[in-house]
Structure I
Amino acid sequence: MEGSSGVKQVLDLSGRIRDNVQRVIVGKDEAINLAVVALLCRGHILVEDVPGIGKTTLAKALAQSLGSTFKRIQFTPDLMPGDVLGVNFFNQKTSEFEFREGPIFSQVVLADEINRATPRTQSALLEAMQESQATIDGVTMALPDPFLVMATQNPVEMEGTFPLPEAQLDRFMVRVELGYPTPAEESAIFQRFEKDIALPSLEPITRGAELSLMQKVPPTVRVDEPVRRYVVSIIGATREHSSISLGASPRAGIALYKTAQAWAAIGGRDYVTPDDVKNMAPSVLPHRMILNSTARLRGTTADQLVEEILSKVEVPIER
């Protein structure tokens with residue numbers, strides 16, 4: 001599926017997913033669009049914000065909209081890697097060892113409050129997120145397709161949390177922050193739940209087969225050479241900035257490139273503009289960067305540095 005016809009179908013699908021999710025989530029167009037972008041790019045989503053603003057609700061609504069198998073893992077300090085991946089156990093009836101699949105063997109996996117588990121358990125997701133497979137007791141098994149990890153994370157400053165390792169953060173294609181609702185949105189939330197606090201069950205509006213077809217569209221979106229060099233310049237600037245000790249990796253550059261293509265597609269275009277790159281950079285880059293101690297002491301954030309870089313890197317202009 002190529003060209004404008006494929007882009008039109010992606011535009012239609014993203015609109016249907018957004019409308020369906022907004023039956024339970026008030027507003028949050030940008031967060032939903034970012035989730036769709038990650039889906040189209042076969043990437044994973046990190047939803048980071050304070051408790052109680054709809055992180056888990058968004059993940060559930062997205063899974064129901066996709067008509068995919070769904071499992072939720074509640075990460076806690078005592079969670080073990082076997083609780084995520086699965087275990088081999090001895091069946092006394094058959095006198096044989098059998099494998100009991102863990103919740104990772106699902107198309108959509110909600111890793112709820114992922115940073116409340118220990119680093120050892122967090123790292124159990126690394127192979128699954130990068131290669132869509134899991135290795136248990138030396139045996140490697142493929143995971144379902146499509147496969148999406150949507151992790152929610154509380155702010156690191158909260159008690160009882162463990163910072164995610166850099167290798168794991170780098171495997172999340174986009175980071176989404178929901179933020180507090182506006183007064184109008186909060187009023188709509190009160191009206192929606194004044195009689196019943198239970199969330200309505202959503203009907204799926206797509207299936208895995210259609211989503212797999214749509215995932216083939218973003219790579220066909222045209223990226224001209226000036227825009228490609230613009231992506232390279234932004235990535236390079238993160239590595240050269242005096243306040244950044246670890247800049248964006250090549251994987252981060254690929255993520256920025258691919259998400260810009262997907263962002264153009266859900267906007268109904270078969271070509272990428274510099275604005276597509278600028279729109280995606282704040283969601284793709286900050287969580288992958290490590291600031292030096294001086295910048296952290298000054299209270300500087302990675303988001304601020306990305307905005308600074310975007311303001312300084314020369315934007316290609318169509319001639």
Structure II
Amino acid sequence: MTSPRYLLAGQLRRDFYISPAGRLYLDVLGGNLPYAAVGLAVWEKDPPPALLARVGEDYPQDWLAALSRQGFDTRGIRVLPEAIDLRSFYLYTERMTRTSEDPVACFTRLGQPIPKALIGYRPVSTPLDSRTRLTPTSLRQTDIPADYLDAHIAHLCPLDYLTHTLLPAVLRQAGFTTITLDPSPGTMIPAFWDDIPPLVNGLTAFLTSEAKLRALFHGRSADLWEMVETLASYGCEFVVVKRGERGQWLYDAATRSRWDVPAYPARLADPTGAGDAFCGGFLAGYHLTFDPLQAVLYGNISASLVVEGSGVFFALDAAPGLASARLEALRGSARRV
């Protein structure tokens with residue numbers, strides 16, 4: 001097998017959710033990792049991107065097989081000899097806003113019985129990441145197949161703090177030249193303020209949502225560009241702020257340039273996975289162009305394809321040439337601020 005060029009590390013989940021249109025999706029493949037992989041594969045599928053994650057023995061094996069059939073290298077998905085609850089339940093209260101709640105209350109309100117697969121599930125508020133304790137799904141160096149370290153480009157999806165501190169060091173030692181990271185909500189809080197500089201230092205790009213950025217700076221600043229420049233001063237090349245339907249902001253630390261990129265005007269059906277798909281597209285775009293602004297545009301288009309339908313693999317069925325046509329259409333919309 002050809003060694004991978006891209007390494008993506010993240011989470012696989014079992015999703016139960018209600019889309020903005022009110023459609024129920026019960027026990028479907030989810031998680032940040034497959035959406036990031038699809039966002040990348042919109043632009044580059046060969047050699048197969050390498051996926052790194054941990055799941056329990058109760059995780060549906062046919063979903064892992066489906067990822068493999070779609071052209072992803074799943075040898076780095078470790079199946080642990082124990083059951084791990086990877087269920088997520090959420091519903092969209094607005095077009096791009098989702099919330100977690102007790103599914104019993106939600107299905108009662110809808111006048112429907114709770115699905116058997118959700119019995120015993122309780123919503124979990126954003127947990128505080130641990131600085132000392134690994135979780136069952138925390139990634140370890142030993143989880144990485146040896147030839148995955150032949151890749152030189154990596155993206156770390158939202159994961160726990162300890163994984164995010166361990167993996168970049170391992171990858172740099174292996175010679176990776178591009179490492180991007182999307183932080184966990186459990187890290188982007190004031191309690192982790194002093195831990196953020198070493199997390200950001202040395203990254204190619206720090207990719208975060210506006211909500212997570214504001215949560216980190218709560219009580220310190222309300223100026224979004226000030227927040228961005230503060231993060232860049234910690235030693236990463238680029239900071240990207242994902243702003244949902246308002247697109248993205250990009251800050252280039254070397255040139256101190258600020259860019260505002262509007263979202264491609266896609267027909268929104270289901271925003272699930274859009275932010276993760278953006279990160280995958282950004283990674284592909286940066287490798288293809290070595291231009292951070294172009295990388296944002298690539299990520300923007302990956303997200304636009306994902307939101308037009310439901311299901312992890314929807315964007316891979318887009319008409320040939322559609323992504324490139326959208327990219328050309330969007331290029332003139334980026335605005336320097």
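Only the coordinates and a few stated rules stand behind these numbers; no lab work does. Since the structure is predicted, the reported quantities are computational estimates derived from the model, not experimental observations. Cβ atoms are built from the backbone, for glycine too; each structure is taken alone.
Of structures I, II, the largest value of relative contact order in percent (Cα under 8 Å, 6 or more apart) belongs to I. When distance in nm of label points 7 Å out along Cα→Cβ at positions 31 and 255 is computed across structures I, II, the figure 3.8 traces back to II.
The maximum of distance in nm of label points 7 Å out along Cα→Cβ at positions 71 and 311 over structures I, II, that is, the highest value, falls on I. Quick check on the output: -9000 is helix-only ellipticity at 222 nm (-39500 (n - 2.57) for each DSSP H run of 4 or more, over all residues; to 500), derived from one of I, II. Which one produced it? Going label by label, the one that fits is II. Calculating percent of Cα pairs over 32 Å apart for structures I, II picks out I as the one with the greatest value.
Computed over structures I, II, distance in nm of label points 7 Å out along Cα→Cβ at positions 119 and 303 reaches its largest value in II.
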